Structure P
Amino acid sequence: MTESVLDTEALGNWIASRTGTSDLRIEIDGRPSGGFSAETILLTAESSSNGKQRFVVRLETPEPAVYPAQSDLAMPEIEIQFRIMDSISRNSNLPIAALVGYESNPEVLGTPFFVMHHVDGVVPIESPPYSVEGFFTELAPGERTDLVSNGLFEMARVHQLNTSTLGLDWLVPSGVTPGSRHLLRLWKEFGEAELRGRAHPLLENAWSLIENELPPDKSVGLCWGDPRPGNIIWQGSQVACLTDFEAACIGPPEFDLGWWLMFDRTMHELAGLNRLDGDPTRDEQRAMYFQHAGRPAIDTAAHELFAAARYCVIVVRVMNRLDQRGLLPSDSTVWRDNPATECLRMVLDERV
């Protein structure tokens, strides 16, 4: 969707009806890039009754989701995000943006969407890595330590939510026992379907190792799905808002922790970068998480490997989408030869 076709009048009327505001006028003031799921648009709204306000609208895109479906229910990715955020907001004090509402009727804007209030703050860049450029580099060493610790603290709080109270049982398909084994089957089958018969030896090796080494789940609950500093809005070293729940699932906490630690690798060792003073090592971050969670630390190697395998699958899926749009040459091997595969190779090599 482009600004020229977005019906700002219709969107303004929709927001006005949900907020009880009259004569609301909106202007688009930003379209953050990055990510492969919903389109994000930043809005400034003005009315005689409420003055100026800022909102964020997330719109469903026509392309297939980059994550495997967690539910028997067929629903747009942004509805998944909205329902999870709404449940967390109503049942906890976790820092989630205040929601305005969800619209399933595509006649309003041409696609389903939801709107939330804007949260002031900054988000770490990822290209180039946040340890090279941006506000993270400007923090004092102690503030960098606090930032990482605070992010892990909020992730631990997500894992402590009561899933029965949240009403998110729909995230588990009927007849399925939630947990690592189900998630492994789901992601492996998703990856095999996206490979379309093409060989990915590193990924195939990883699946075998993960199958043999995933430890029994000590507990299962809500997992964020894509936890990383770049999916948090920060005010200094403090967490202002958790974002991006479209990959949420029911699983063990280590499912998320493995992803956080794997992503940390991509911002440092995979990029050939040394850590800035105060930026904790992965071992230190792992210890921080378990301290925040109030649980004895366990080995997360298998879950970090699982995370790297999922990263590879996501990139295959994204490259398939680009191929379907005719944006890749017919002999392209970028689906296999990419940073995600190098990350997986690095994780595997460390096991030797």
Structure Q
Amino acid sequence: MKILVLCLPAIGDGLMITPMIRVLRKRFPNAEIDVACMMGGVQYVFKNNPYISQVHFLSIYTKNWVRGIFQILSLRKRKYDVSILSFPSYRREYHWVQAVIGAKKSIAHLFSTGYWLEFNFLNTDLVAVDEASHNVINNLNLTYALDIDWRKYLEEKNVRYDLKLDTLDIDFGKDYVKRLGWSNKKIVAIHPGSTNSPAALLRRWPSDRYAQVARYLIRKNYKVIIFAGPEEKEVGNELERFVHSKQCHLVDNVNFNQSLGILNQMDLLVCNDNGFGHLANALGKEIVTLWASTNDKWSLPINKKLVTLVRAPKFIPWYRYILKRSIPKGVSGGMEQIQVKEVIEAIEKTL
């Protein structure tokens, strides 16, 4: 059997399909199980996964659409028996890609809207989204279309992400911390960013409040490292300026893989709802994570034993996947309702 899993969203979403891939491998030990993605960070998430046969990168998001179309057509030539479009799969572009690949059986989620306008009808099998369940569970539920009872292979309470770093990146992280002179120090990481979509920008806690947290940690003799991706450099630089201390370091001039090696050396990560929180969770790191507009019941990092959640009090999450990258008129992010004192208290409980 030849199976293709399409993971077209971002890094956290990629990690949230790894339990489903594990189940597929257990059920079909001799199958060819491939993954196709369109972001470099997501490609790395799958690179060393022992349950995956091959990872295909599609240049349809950040690089060359024409080249990406030829890559999709090359996947069509592989004649997959099954293709599975992972959650969240609302957008029509995702369903179009799956349809062009042309697997005999194409599986995706059925949302409350979008059957026609978002091309859901192009799939052979649709599994209804369970809005009471975590995204990981919704991904696992896709296996029902293959007559798999995934709970025979995984206990829900013990579901975890699969992520293995390259040895070179692990060693890079150790050397990076050593060059800072912090090898035997307690280090707390802060990731103040999010992607640049309108909805995701509203998930950012103000930099001046993160700076207050960083200064508190420094007074307690912790070292602070700031992570910020290519789309978040401005907020990373701003936070470093606000903290203005030699005990605070902004990670710069490293690639994504190397940044994970550094993250692997941290004692704690403090972050918004972003992909780095999921990555830290996959690496077995404690996190304190700040949420308001998004629903933690759907997408909180899956190993909750390592997660301390700080939510905006009395703020009702409004984000829905059917919004795609837009936001409802007149909504706020709600992050300003989270106070510095609450975050410090959460950190103290964790450390």
Structure R
Amino acid sequence: MNPWEKLKPPLKCDVLEEEAFSKASKAANKIPYQGKLRTARRREEARVMVLANVFEKHLNRAIKILSTYFETDEFYRELVKLYFSEGDIKRILKRFRGLLEVINKIRGDYIHRISREEDISKLTRIRREAQGRIASLIKDIAEDMDIVIDLYKYCRRLPSLDLEYPVFIVAGAPNTGKSSLVKKLSTANVKIASYPFTTKEIHVGHMRENYFIAQFIDTPGLLDRPISEKNPVEMKAILALKYLKGEIIYLFDPSPERYYDPDKQFNIYFSITESFPDKEVLPVINKVDYIDGNVYNEIKKRLENLDYLEISILKDINISMLKKKIIEYIKKNYLKLRT
């Protein structure tokens, strides 16, 4: 599962400061009158305590988001590294953990000073001194907290995968029907359009067949170029191919509206089979209801020594055969039961 999906985000520092001071003031106002000195002490203690507690709560939220990066599966870490520096994550995590100790010390020191102060006129000054130090700490981490919030927003959108169950990675050039196939086979609600580069993220759908469960990964379209030249959107597909255990379903497009000619489609296909030799790859010719005859025949000829399928997602041609192959693969390689 996505390890960030149940986490709560911290507030931006300007909002955090405002909320912390507001809650501190409300907490002080709830203290009933118990004599002049005792009441003043308790109210000032409440202001310092609540201010520190609110800051600490949001620091802990940030720390959990950051530490989850180092605790999660390599697939998720690599997706994060497409947009965020591991060095920044490590630096901010270390800084925020250190701040927890500072906050704890400020809270303890100033509450102790307030509890021992006999001069009412000095209580407000002590409390304001504590508030000033805490407010300064909040302001100082504003940029780092913004990075954590951006990290959280990105990580929450990552696919939710159960790595104990079989995965089928649907790959191919742009506009070959990858999203349509995932939607056809599974529960995924993915965006489908008749133009290339619609898919920018990795999407996951699930198929249940009796006691079997399978996960289908809809990946962004791959261009015919070396892995070293692929952009971050394409790299999401490459990372799925590299780190997720499972079969690859590679789609070919023989239609007149294909994005690539057969040579480039096969270049991508062979780059996958050569780069990930441990993966089983099932070639699938899609759109057989709407073909360019010469292209269709060329693709078939080049696949004639391989086990491949011809399908039409639109016309529901041979989809049942594809499902049968998927179930056979699960029985052979996983046989995972959902109880």
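Okay, here's what the table says:
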{"item": "Structure responsible for 26.5, 88, with Rg and Dmax of the Cα atoms in Å, for residues 90-281 alone calculated and labels P, Q, R on offer", "result": "R"}
{"item": "For 2.1 (distance in nm of label points 7 Å out along Cα→Cβ at positions 74 and 106, calculated) the corresponding structure among P, Q, R", "result": "Q"}
{"item": "Read-out helix-only ellipticity at 222 nm (-39500 (n - 2.57) for each DSSP H run of 4 or more, over all residues; to 500), computed value -18500, structure in P, Q, R", "result": "R"}
{"item": "Comparison of P, Q, R by percent of Cα pairs over 24 Å apart, for residues 130-225 alone - largest value held by", "result": "Q"}
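A short reminder: the numbers here are calculations on the coordinates, not readings from a lab. Keep in mind that what you see is a predicted model, and the values were worked out from it rather than measured. Cβ atoms are built from the backbone, for glycine too; each structure is taken alone.
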